[in-house]
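Some structures to go through are shown next.
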Structure 1
Amino acid sequence: MSLPTAAPTPTTSALPAELLDEALALRAAPAEELLAWLERRLGARAAIASSFGVEDMVLIDLARKHAPSLRVFTLDTGRLPPETYELIEVVRNRYGVHVETYFPERGRVEALESEQGFFSFRRSLEARKACCAIRKVEPLERALRGRDAWVTGLRREQSTNRADVDTVEHDREHGGLLKLNPLAAWTRHQVWEHVRAHAVPYNALHDRGYPSIGCAPCTRAVKPYEDERAGRWWWEAREHTECGLHPVR
């Protein structure tokens, strides 16, 4: 018996050419300047997609100062570590942010677990991608509907899969939205320097050797010699360690 699927739905109309041109002209600008431009041009029609890792916390902190109209949303897969939920509450209280939460479709999760068990994602790459599609990819499609732009904490230094991430992207995967990655060129040192300088709250798992944090069963601490995303789906080949939210070029 196959699991129910849902066809991707276009999220918005095509991005106006002049808006994309303006954004591309700012691709080398500091993160603060890029966010301030987004505030002026789109405001609440743009949103930060947050998994509440340290990069996303830096983005939220910068946005409160330079782009306060930006919305913040998260994908609650149903399997996040408790430390992530604790941090979400800290963000809500400290920054006064209304965190929009998107869950996977109940029927699809019920079918997945009933038919495949609770750890099907460990059986094969195909099975893992099927789980990610249900718990992350489809909810993201809904989260982006009606928006003109989204902002992520992707950095080139995080992994070889992300080495070509650009600061400004035309996201044709999601109906032609503007996708901004203001921290693309930041190093890990720069991220933590900002956290310390501005007392930015962060996920407690970072202090336990987790540089990248996702679903609890799919994330582990990394060893000193491993890259930042080595703890994500560690049983797979390194070139596969993306969930589908950010297509690999």
Structure 2
Amino acid sequence: MNNSLFFRGIAFDLDGTLVDSAPGLTSAVDKALYALELPAAGEDRVVTWIGNGADILIERALRWAINEKTASGAEPDPEQCRIMRKLFDGYYAQDADDGSFLFPGVIETLTALRLQDIALALVTNKPTPFVAPMLASLGLIDTFSLIIGGDDVEHKKPHPEPILRVMDALNLSPEDLLFVGDSRNDIQAAQAAGCRSAGLTYGYNYGESIALSQPDYIIDRLHELLPIVGLQLLEESGINQ
């Protein structure tokens, strides 16, 4: 390993960080709402609900749709959530691949990091059964030394448990690890785990600036990680700024 590297490992969020998954998620949410005779939400709303896992996504969508239809202020009940989650899972299994796209520079950046023998991990709140098929369809299935999905831990981000699992599995100290994400859940999880964080200005962050969460680094594009990790990587990667 190059001695000038600042981190031995980097862990990444998935949705909104590496992958624009909003089209596929929106399609599945809206189809599930339609099946329940509720109004469609549309992508502009769905992106504000992404980040805490599928159950919370469904709860937020149902709450909005019920009140859009009835103006009652009612909360969705557990049975409604259960039914919609089952519908969503079925539709998302069909829509995820066609509705998910890599953000610019992802392949090049991850390749440059791997060439430096940096351990790469993926930490996502996405339900675990959907993670590997999505990574395979996008050509990322062999990229990560460790993958932690939303069903692999008791507590999802913003709880630090998944990041602490990365440190334990890859034998990293908090100082060795950088966590990269697009939402306050990612930054809060990294802060609670004691490692440094990089926040992306794009992605899905409930409509608020990532700067409000005070990550250690703020970047506009993924390849801007390279000079953070080590200046020589930017030159070697061949990625244009």
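A few points about this structure:
- With Cα extents along the principal axes in Å derived as 49, 42, 35, matching label from 1, 2: 1
- Computing helix-only ellipticity at 222 nm (-39500 (n - 2.57) for each DSSP H run of 4 or more, over all residues; to 500) across structures 1, 2 gives -13000 for structure 2.
- When distance in nm of label points 7 Å out along Cα→Cβ at positions 159 and 191 is computed for each of 1, 2, the one that comes out at 1.2 is 1.
- Source structure (of 1, 2) for distance in nm of label points 7 Å out along Cα→Cβ at positions 63 and 151, computed value 0.6: 1
A short reminder: the numbers here are calculations on the coordinates, not readings from a lab. For clarity, every value in this text was computed on a predicted model and none was experimentally measured. Cβ atoms are built from the backbone, for glycine too; each structure is taken alone.
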